[in-house]
Structures are given as C-alpha cells and as structure tokens.
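Got some structures for you, see below.
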Structure 1
Amino acid sequence: MLHMPLVGALQRRVRSRVSWLELFFDLIFVAAVAQVAEPLREHYTADGVLRFAALFALIWWAWTGYTTFATRFEIDDGVQRVLTVVQVFVVAIMAANARDTLDSRSTAGFAAAYAVLRLLLVGQYCRARHLPQARELTDHHIAGHGGAAVLFLISAVAPAPWRYGLWAVALLIDLGTPWLAISHAVRIPPTAAHLPERVGLFTLILLGEAVVAVMKGMESQERWPASAALSAFAGMGLLFLLWWWYFDRSDAVAERHVRTQADAVRLLLWSYAHFPFYLGIVISGVGIQRLIAAAGTTAMQPSDALVPLVAAVLTTGAMRAIADTAGVRGAGAAGAASRS
C-alpha cells in the first residue's frame, strides 16, 4: 500500500533497515557500473574517462532518483514490486549497451533505456500525486523527469553531434529538477536515516568492486617484483583509507533531517557530491589494477599515473563537500535536544 503520514508525523517514519529488494536493486546497479567501466581498463586515457563519466552519470542519477523516491514515499505493493523488477531489467539493458564509444548505436540504446527508467520513475510519482501535501512536489518531478526522458528518447535516433547536445540539455533538466522543487521538499523530505543508509551501502558495494579490481591486478601479475607488491599494498591501503574517511570521519551516513530549506539545500549538495566521489572510486580501482599488472614491465603508460591522480583530486574534493554538509546532522540533533 501507499502510506503517507501527516506532515507532523513524517519524521517519525523511519525504516529499521534496508530491505532485501533494495539491496538486490543496488547490486544490479553496481553490476551495471562494472560493465560500463570495463572498457576503461583498456582505454585508460582522458577520452576513456570522459566516456565512462558520461555513462556513469546516467546510472548514478537513475539510482539516486529511485532511491530518493523510495525513501520519501512508503510504497510496498504488487505494482511497486513489478515496477522495480522492470527497472532492474532496463538497467540490465543499459549495461548491455555500455561497451562501445559514445557515437555508436549501442550507446543510443543506452540513452533510450535510461529514458525508459525515467518514465518508470515518472509513473511512480504519478502514483504518489494523489497525496495532497505531495502534489506540488510530484508535479515538479513529473514535468522535469518526463521532459528529460523525452529528450533522451529523441537522442537515441539523432546523429552523434546532435546526440551529445540533447544529452547535455536533458541531463541538465534532469539534474535541475530537484532544485526547482526544493521549496516543496521540506514538507515531504526523504526519511532522515534510511536515505544515508542506502547511499552508504551503495558506497560500500562500490568500494568492494574496487577491491575486486585490485585482486584482478594481483591475479594478472606473474613475476611479482617489489613494485607490484608495493602497488597492491598501497592500493588496498588507499581503499581502506577511503572507507575510514567516509564512514568514520566525515559523518557521511549521519541522519539527514530536513526541517528548513537550508537543510534541503545541504541534503542536495550531499547527494550530488557523491557523483565525483563514486567516479573517483571506480577510476582509482581500475588504475590500481593497471599499476599492479604493469609493475616491473614496460607496459606502464603516463596515464596510469596521471588519471589516478585526477581521481584522487576528485575523491578528496567530494569528501570535503560531503563532510561540509554535516550541518544537517547538527540540525537534527539540535531539534531532538529541544524536544527532550
């Protein structure tokens, strides 16, 4: 059923844990990320990173859109589960069309599949629209995501130069939609604890994929010179450092209460800052794999050192932005203290 408590009781609506269906959903998306990143292992250059970033942006934003909706509206009925299964299937279609260059026909299929995902999300917002306090919020998301989806569908049949322009406009509309609805988001915020938990679990799974990349690098090394062992150890140390910084030092998964428009702005900044953070994790994982595999050989390329450096800058800047939004936690704690 679709449950929406009164606005005054909204903050007490806290799920005890992430559901098994949500975990399965997240794993499918991470598998799609791994598929999109596969060509990056062979083309670890600026062009390869740009291609990966463009496709990864759509996967990340599709996951973020569904996750934010699911933590804002409690829907768990047969229709919702069917929609979730359909979304999983469409994500698999996206992943199957993610191996070629941006001007290929398969990438056009990737954009079309993303458009279908957004239309499914629009359908979910249409289901929530009958709630009086949510109508303005849902109308903004229906118009914004729906308009972007139409442009992505058109891009699937457009030639390469025009395709990129349509992608840029459509993604700008898609990314800007939550900002246009920010004044209404205060009345219908995502669940304060559940959303950070979902994002934290997605982060953990991506870090796990980076560990798998390190293991693949170790597996491909036959001679094991000192440089290979050092690269493997440093790579694992880096990933552990990211885990420690994110979960223990930055308040990244603290509860995100939204009681004012300033809280809503910080929540959006926190959410958007995860894109460069996730991008840096994946690029770093692939880079570490390549460094380990190429250690002690002449296969090293300048990009093998330069691209991970860029990824480190992305990750560091994103972590700083995530930590700077910890004021949301303070607002929640202050509110709890005033009521006690």
Structure 2
Amino acid sequence: MEMQMEFIRKIPTPQELKERFPLDDNIRKIKAERDEEIAKIFRGEDNRFLLIIGPCSADREDAVLEYMTRLAAVQEKVKDKIFMIPRVYTNKPRTKGVGYKGMLHQPDPEKGEDMLAGIIAIREMHSRVVRETGFTCAEEMLYPENHRYLSDLLSYVAVGARSVEDQQHRIVASGIGIPAGMKNPTSGDVTVMMNAISAAQSPQKFLYRGWEVQTQGNPLAHVILRGHTDQFGNSIANYHYEDLRGIQAQYEKTKLENPAIIVDTNHSNSGKKCLEQIRISKDVLHSMHVSDSIRKLVKGLMIESYLVDGAQKIGDGVYGKSITDPCLGWEKTEKLIYDIADLLD
C-alpha cells in the first residue's frame, strides 16, 4: 500500500533560505562574540551566571521584541554578574500531538498551519532580535533537521524531556557548535540524560538532510534539570540540594567534559505554577552558597517569563501573555533578575 502522506510543496533548503534572507556582518560578529563568551562560562573560564529567560513560546513578533528590548536594558545593569540568553522558542512540543505547535507551524496562532511562511517568520524574528537588542537566543531543538534554518543565529539549544532519548537529537547535538542542554526525561531517570550528553559529546557519523556527515562532538552538551512526573502524573521537583549533589556524582562517574547544570525553574519543578519560579531560583542560589562545588557546577537558570503573568487561550487577545505554559510577568521578572544579581555576591 502507498504511503498515506500528501506531499504539499517543496520547501527551500536552509542554504537557499539563508541566501534569500542573508545576515549582515554585524549580526555575524555579535553571534561569534556571544558564542565565545557563553563557551567560556560553560568551560569555567568566566564565572558569570547564565539566565536562559523568556516566553514559553514566541507567539507574536511585536510582543517578543518589546520583551527583548526591556530585557536588554536590564542586562546592561547586571552585566558584570549575569549573562542572558533569551528564549525565542518557535517550536513547541505537544504531549498529545495536537494544538498550537509554535510560530514555525503557525506564524499567526489564529490561522492555519503554513510551514513555509513559518520558517521565514522565525528567521526574520530571530534576525530582528539580534539587530535590535544585541541578543543571540535560545531555541528548543524539537526537529533536528530544521536546526540549520536558524543555525547562523542561535547561541543555545535545549533538547526537551520527550526528545532526549531519541538517537537523532543526540547525534545532531554533537555537531551544532553551540551549547546543547539535555533535559531529564519526563520519567526522571537521569541516566537517560547523562547518556544523551555522552552521545552528544562524542564524534558521530550519520545521515543528515540527504548528506553523510561527520561531527567532532560537542564538549558543551550539559544537564538541564526540569523535574519529572511520577506514575500518577504528579510533578516531582529535582532542583533541591540533594538533586544537585546527585548530578555531581553522575558527572564524577561518567567523566564527561565541562560538567554543568542549568536548572529549569518551571515545568515539573514548579508544577507549572509560574510564580513558584521566584522561590525556586532563590533555593538554587542558596544551594550554591552552601557548597563551592555546587556553585561551580550550576551555570545558570532557565526561567519562563513574558510581559503579563500567567497564560491565556488562543484568541483571548491579551498582548504579551503566554498562549502555552503560564509565565512570570515583566514586573516580577525584573525584580527577580535584580534579586538574583544581589544573591550572586
């Protein structure tokens, strides 16, 4: 029987799209400089604290740009202690496979899916963020074969809890040239995450976008702790001091390069209660004060934040309010960043 799959149209390759929407030398320079600064933080050569911060999903360009512009002003005030990598997440995993899958699929959340318009929209939005704020951003690598549409713009990728066990995600992460955060799976089994980091740090040969490719391995692949769910669907946090110590022991056992933890303060760590991110952030900083080795290991936090507290349904029309997971609003975000800077003394 023939495949039941309708081929709609041929999409331009990443190379064709990059030629059609080229970057100027200034954007390339900003990315090269920021990539090196971020690498130094992960290698332990720079002790600034990372904040991977921004909306759960980058759903509309105007609100995202306003958020990033505000964030850039705060970054300037805390630049001696904190280095920010904004979240501009345009691919959204759906637990049941249905619903809004991000700007890549739907440039307008209230209209139908249009993948070509989506690819162009996300490239243009990422370009605007760099041009207008000087930030290069983070994305979730939900579809490894799509990474190259943004590879000249991104400074960080996360591999999600449902993707971390997948072979393609692991081996593509070995060749992206920027830090790749591997989240613990929804089951909470940290050995799955450590195996993913090991695969990403190793050289790999595989098929990618019609090519046989060889990677050198990614020494900046690392842990993201995001909590997990038990067999009854209850959220179980894994940001506590004992959890950080447990990951430290895993790193000592596996002998991976550049041991590092990013703590995701939302998802199952907060039970998706976005205001809990404030308390969780401070709890992690307390653990860092208690132990020098934890201070060296924890490189930063991942925080979901937008202009307005909480979340809304698509079509509610509240500007700057998340249409996916609830986010911390701007006023609370700004205060939290300054509090974190004070606690880093």
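Just so it is clear, none of the values below were taken in a lab; they were calculated from the coordinates. Just so you know, these numbers come straight off a predicted model, no measurement behind them. Cβ atoms are built from the backbone, for glycine too; each structure is taken alone.
For this structure, a couple of remarks:
- Origin of the derived value 16 (relative contact order in percent (Cα under 8 Å, 6 or more apart); candidates 1, 2): 2
- For the set 1, 2, ranking by FRET efficiency 1/(1 + (r/R0)^6) of positions 249 and 305 (r between Cβ atoms, R0 = 25 Å, to 0.05) places 1 highest.
- Origin of the value 3.5, where distance in nm of label points 7 Å out along Cα→Cβ at positions 17 and 225 was derived from one of 1, 2: 2
- Computed -25500 for helix-only ellipticity at 222 nm (-39500 (n - 2.57) for each DSSP H run of 4 or more, over all residues; to 500) - originating structure among 1, 2: 1
- Structure responsible for 2.5, with distance in nm of label points 7 Å out along Cα→Cβ at positions 25 and 273 calculated and labels 1, 2 on offer: 1
- Which entry (1, 2) yields the derived value 18.6 for mean count of other Cβ atoms within 10 Å over residues 281-288: 2
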